[in-house]
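Once you scroll down, you'll see the structures, which are given as C-alpha cells.
Bear in mind these aren't lab numbers, they're just calculated from the coordinates by the rules spelled out. No experiment lies behind these values; they were computed from the predicted model shown. Cβ atoms are built from the backbone, for glycine too; each structure is taken alone.
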Structure I
Amino acid sequence: MKRFNEALYKTLPVDEKTGSYRLSNGNLVQLINKTQHHGYVEKINKYPTAYITYFEYHLNDVLKKEGQLFYDFNTGKWKEYDTNGSFVKETDMDQPYHFSLDKLIDKIKKEYFVDLTLKTPGNSVSRFQYEKLSNRPFYEVKLASKENNMQINYILVDGNNGETLFKTSYFLKQRANPFNEYLKSQQANTTK
C-alpha cells in the first residue's frame, strides 16, 4: 500500500522558475496540498517530456488514484483504491481511441517534424469525445508556427482512424475556437 511521503518534501529543493519540487533525477513535482476536503496530489513531470505521473491520496494519506497524463489529459490505465489501500477498479483511458496516442505522436513527427513527447512552448495536445457526434473521439494538436511566434497551427485528428479532419492557423491574441470552425465546415458540407 502506497502512502504519501510528507517528509520527502521537507528535503527537496524548489525549482525557482516553476515553484515545483525538483527530484534528484531532474523530474519536477507539482504538489497540491491536503485540505479538509481532499488529500495530497502529486504530479510528477518526467522532465523534459510531456508525460506526467499522477498520484492522488485519501485524507488518511493512503493512495486513492494513480495514472499518467500526456500534456493535460489522462492516458493509459488508471487505478483507484479505497481508504485502506485495497484495489477498487482500473479504467483504460485510451479505450475510446482506436488511433492510439503513440500513432498520433508518430503521425505528427512524420508529417510536421515535431516530437510531441518533448514539451515545447506553444505546442499542446488534447483529446475528447464529442457528444453531439455520437461520442466520436478527436485529438486536437496545436503547434507553434515556425514562421511566426505569435501564430498557432491547429490540427484536428480523428481518434478512430488518424485521418486529419481539419487544419487552420490563428494568432495567439485571437479568441479562436478551431473545433467550432470544423463543425461549421461540416454543417456547410451537409447543406450543399
Structure II
Amino acid sequence: MSHAYDRIWFYSGQGRMKKDTSRLSNTLGALATGLSDRIHAAVDLRTSLRGEAAAALIVIGHAPGLSIDQLGKVSGLSHPGAVRMVDRLVAAGFAQRTPAASDRRAIALHLTSAGESERAAILEARRVAIESVLSHVPPADHLALERLVEAMLVSMPSDATSAMGVCRLCNQDACANCPMDAFGALCPRT
C-alpha cells in the first residue's frame, strides 16, 4: 500500500533524489502540539499548579537538592520568576527550602510529602494523556516507535540543564536507561 507522501521526491541539486519530508515534519509537529495540549489539559484538571509550577514539582522530585537558579534555567524563567514560583510551591506546602549540603549559604529545594503526592498525581495524569494517544498505535509497533522517539529526543539537548528542560515533565522511574543520562546529572541526589 502506497501513500501519496511515499511518492514525493525532489531533485537535491547534487545529482541525488531526496525524499520530501515536509509532510512528516508537519504531522510530527502537529502530534507534538496536540500531545502537549493533552498533557497540559490533563495536568490542569488534576492540580491547581499552573504553567511551569507543575513541571517544577516534577524537576525538584527528579533532582532533590537543586538550587533555585538551576530550577530557573531548566524552566526557562528568570531568577526572580523562579523565586516567585518556588514561593508558591512552598506556600502550597509542596516544597521546602533547606541549606545546601555543599554550601550552607546556598538553598537546596526538596519536596514535602504533600509535594511527592502531588507529583505522583501529575505524573499519572500525564501518563494517562499520553497513553490515550499511544493506544492507537498497534503494540507490534511500540518498540520501533520507542527507538525513533529516542533518536529524536537525544538530538534536542546539549547539556544536563537542557536535557532536564526537555524532560521536565518526565517520570524518570518509567525510563530505565534514560537517553538523557548521556548529558550528565543536573545535581547529585541527596
Structure III
Amino acid sequence: MQKMDTTSKVFAPQRIVMYALAVSLLTLSAKVSVPFLTVPMTLQVAAVLLLAGLGGLRFGASSVASYLAAGAAGLPVFAGTPEKGLGLAYMVGPTGGYLLGFLVAAIGVGWAVDRFGRQAVWLAMPMGLAAIYALGVAWLSQFVPSEQLLALGVTPFLLGDIVKVALAAVLTVAAPTALRRFVRG
C-alpha cells in the first residue's frame, strides 16, 4: 500500500520560514521612513508589489494575509504601531482601507504574473496601486471630509508610490530566475 503524503508544500518548514521572512520584510518596510517631498514615506507599497511579483498569487497573497493576521493579533507590524494603537483597533482606523488594498494588490499582481509572466508587472503593478488607493480612500472617507480626501489620502503619497511601483517592477523583471523559483518554492 502506498503511503499518502499528508504534508502540504505550503506548510513545509522552508515555506513557513519564507512567509516569516516576507512578514519581516513587510514589517521593516512599514517601519522604515524615507524623507520625501512633503511627507515621509514607507516602503510598504514596494514590498507588497515585489513579493507578489516575485512569488506569484499564492506566495504574494499569503504573505500579505500573514502580515495582516500578525497585525490583527496585536503585533506591532504596521507603520505607526504601537504608538497609534495595535491589532484590530488599528486596522479599523483611517489606514485600514490601504491595508486591505495591499491584499487586493498582491492578489491582482500575483495572478497577473502567474497568468501572463513577469512582464505583466508593467500593467499589473500600477493597477495594484490603483486598488490600494481606491480601497484606502473609500475607507478614509469615514474619517475625513470628502473635500480633503485627495489632499490627505492621495496627493502627498502619489509621486513616491509611483517611484515604488517602478522600483518593484524593475526588480521583479530583473530578478534572476533562480531567485523567483526559490521564492515560489
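Here helix-only ellipticity at 222 nm (-39500 (n - 2.57) for each DSSP H run of 4 or more, over all residues; to 500) was derived from just one of the structures I, II, III, and that gives -4500; the source is I. For which of the structures I, II, III does the calculation of FRET efficiency 1/(1 + (r/R0)^6) of positions 25 and 73 (r between Cβ atoms, R0 = 25 Å, to 0.05) return 0.85? Only structure III yields this read-out.
Tell me which structure, out of I, II, III, gives 1, 7, 13, 15, 16, 15, 13, 10, 7, 3, 1, 0, 0, 0 once P(r) over Cα pairs in 5 Å bins from 0, in percent is calculated. Please report the intermediate quantities before stating the final value.
Working: I: 1, 7, 13, 15, 16, 15, 13, 10, 7, 3, 1, 0, 0, 0; II: 1, 7, 13, 17, 18, 14, 10, 7, 5, 4, 3, 2, 0, 0; III: 1, 9, 16, 20, 20, 15, 9, 5, 2, 1, 1, 0, 0, 0.
Of the options listed, only I reproduces it.
Determine which structure produced the value 1.9 for distance in nm of label points 7 Å out along Cα→Cβ at positions 57 and 121, calculated from the coordinates; the candidates are I, II, III. Source structure: III.
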